[in-house]
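J.: Once you scroll down, you'll see the structures, which are given as structure tokens.
Taken together, the values in this text are just the output of simple stated rules run on the coordinates, not laboratory data. Keep in mind it's a predicted model, so treat the numbers as computed, not measured. Cβ atoms are built from the backbone, for glycine too; each structure is taken alone.
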Structure 1
Amino acid sequence: MSDTLRGILLMTASMAGFAMSDMLIKLASQQLANGYIILIMGLGGVAVFYGMARRAGIAIWTGAFFNPAVVVRNTSEIIGVFGMITALSLIPLTTISILIQATPIIVTLGAAVILGAPVGPWRWGAILVGFFGVVLIINPTQTDLDPNLIYGMIAVLGLAGRDLATRKVPKSIPSLAVATYGFLIMIPLGLILIAADPAPAQFDGRAFWLMLATLLFAMAGNYAITAAMRIGDIAAVTPFRYSRILFGVGLGMLVFGEKLTVSAIIGVLIVISAGLFIVLRERRHSS
């Protein structure tokens, strides 16, 4: 199996895993405050990935944690996790599943502005069109605009920053180590949120199983996307990120009875089209 095909399969699997963990987090947020959810995910993720690394003979507690790219990735992870968990507890799953489709567009913008990657007029145009699609998804003209949508945008920025930084992490640093660091950084974030809002947690049997399943799907998704972004042809792998919308919207409708607005459907089609155009232009430019 080629590296590109492995990357495609890993990206699709990661999107399914993230969609499932999103749905489970939304269910768990009915009983647990966000700080508890983040803390449990951090502790569980570190325990599992550290155990896997030890079993594979990979050293985790090395200077790699302080590598500049890893530091930026972990910082972006904090921003993304905070925005994502908060958004999932406050807005519909279908909405956040659609909003995060703007991540590849933000990644392209960040690559141009921050990393100095060459972006021609066609791709700049696609970026602007993509942002117009995001505006349609949010639909600011509606009278009952939900201010909590800002958390969804924070999540998008954090995820984009994480993906940009992941591409700069030296290949000498194993994916297991990178994934472990990503969960490790959740622990202080969870503790800070708990200290700021020490609401009592209704941690019963249902909450336990929800969080256990969340951990399994989140860890699988985190490891898969880390590996997918580091192998194969990125132009071929990236489009499969959009499979998340199928999983996320499907679960939102099936589990929570959510519905899509016409403007949201048009917006997501525009965002996906702009994102795919950017990927195709990048492939043509690099060939």
Structure 2
Amino acid sequence: MKRLLLTAALTTLTAATQAQAFDGARFGTVAGHGGVPLNVVQKGEPGKPGVLFLHGFRQSYLSWSAQFGADLAKHCHLVAYDLRGHGNSGQPWQAAAYDNARPWADDMAAVIQASGLVKPLVVAWSFGGNVAMDFLRLHPEVPIAGLVLVASPAGLLAAPDASSAKPPRPVALDLAQAISGAERTAQLVFGAGVDAGLRSQLTAASLRGGPYLDSAVAVRGAGANADLLPQLAQQHVTLALGGRDAIVSEPVARQLRAALPTARVATFPQAGHALFLEDAAGFNALLDELHCSPGASR
């Protein structure tokens, strides 16, 4: 019984500690494409160098707890939002709300404008890289300071063998199956270096999106953004890669480095897919160097 009480107390303490990452943060709602409400969180003074964070598929703004809870907000204006269909943002049930570039691109543009970001550094994790590509494709008039692709091929690489590509698996309508799937995915995404309490929160948050989201996004295949590679050559791009990433494996990472030969490469050897959580200190130092510190080249 004492062990159970101690475990419960530690879990509660961990959850409270994670919640403190957003102490002092400002939450609001921005109307995205088609009027979809987007949950936006900001920390730091507007007017300071801006950083816009894009989370991964079926994740949320909570992914960036280790960034919002650090000293970055003293030097930068941090902004994150729940992508449409994710977290506390609106969840349209129409496939057209997800299966093409326009909604994602317009959402991102709306958040940049509403939060007052001027030439922000865009930090895009996993599927967030695809959203960043949508934005670059459809809103080239909005300048950014640079792009950090975090464990994200961003739709830039073709499938290894398109002829053998399998069709998307049917989406589970059974909630119990969805929960089991979320737990299995969490084992791949969040390594041992991610705090257990935060991992539980992120796994639970991944269930906020409905099955329609999976079906609509599945039609946007690998290689869809390969035509943007020349445009990326004109941007300040940094590839942040985890040495133990079970999703973006070393062969994929090599392909990405070859596709973007002018990009800076920052490797986190002991981290996996969620490298910004597993090596938060190293990742935050990278953002400081790129954009937030007074001596950063912007």
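J.: If mean count of other Cβ atoms within 10 Å over residues 57-64 computes to 24.8, which of 1, 2 did it come from? Walk me through the intermediate numbers first.
T.: Numbers: 1: 12.2; 2: 24.8.
The correct label is 2.
J.: The value 19 for relative contact order in percent (Cα under 8 Å, 6 or more apart) was derived from one model only; which of 1, 2 is it?
T.: Working: 1: 45; 2: 19.
The value was obtained from structure 2.
J.: Right, here's the next one. Which structure, out of 1, 2, was distance in nm of label points 7 Å out along Cα→Cβ at positions 89 and 209 calculated from, if the result is 0.9? Kindly include the intermediate steps, with their values, before the conclusion.
T.: Working: 1: 2.3; 2: 0.9.
It must be structure 2, since only it matches.
J.: Here is a follow-up. Please state which of the structures 1, 2 yields 0.96 when Rg/Rh (Cα atoms, Kirkwood Rh), for residues 73-224 alone is computed from it.
T.: 2
J.: For which of 1, 2 does helix-only ellipticity at 222 nm (-39500 (n - 2.57) for each DSSP H run of 4 or more, over all residues; to 500), calculated from the coordinates, equal -10500? Intermediate results must be reported in sequence, preceding the final value.
T.: On the way: 1: -25000; 2: -10500.
Only one of 1, 2 returns -10500 for helix-only ellipticity at 222 nm (-39500 (n - 2.57) for each DSSP H run of 4 or more, over all residues; to 500), namely 2.
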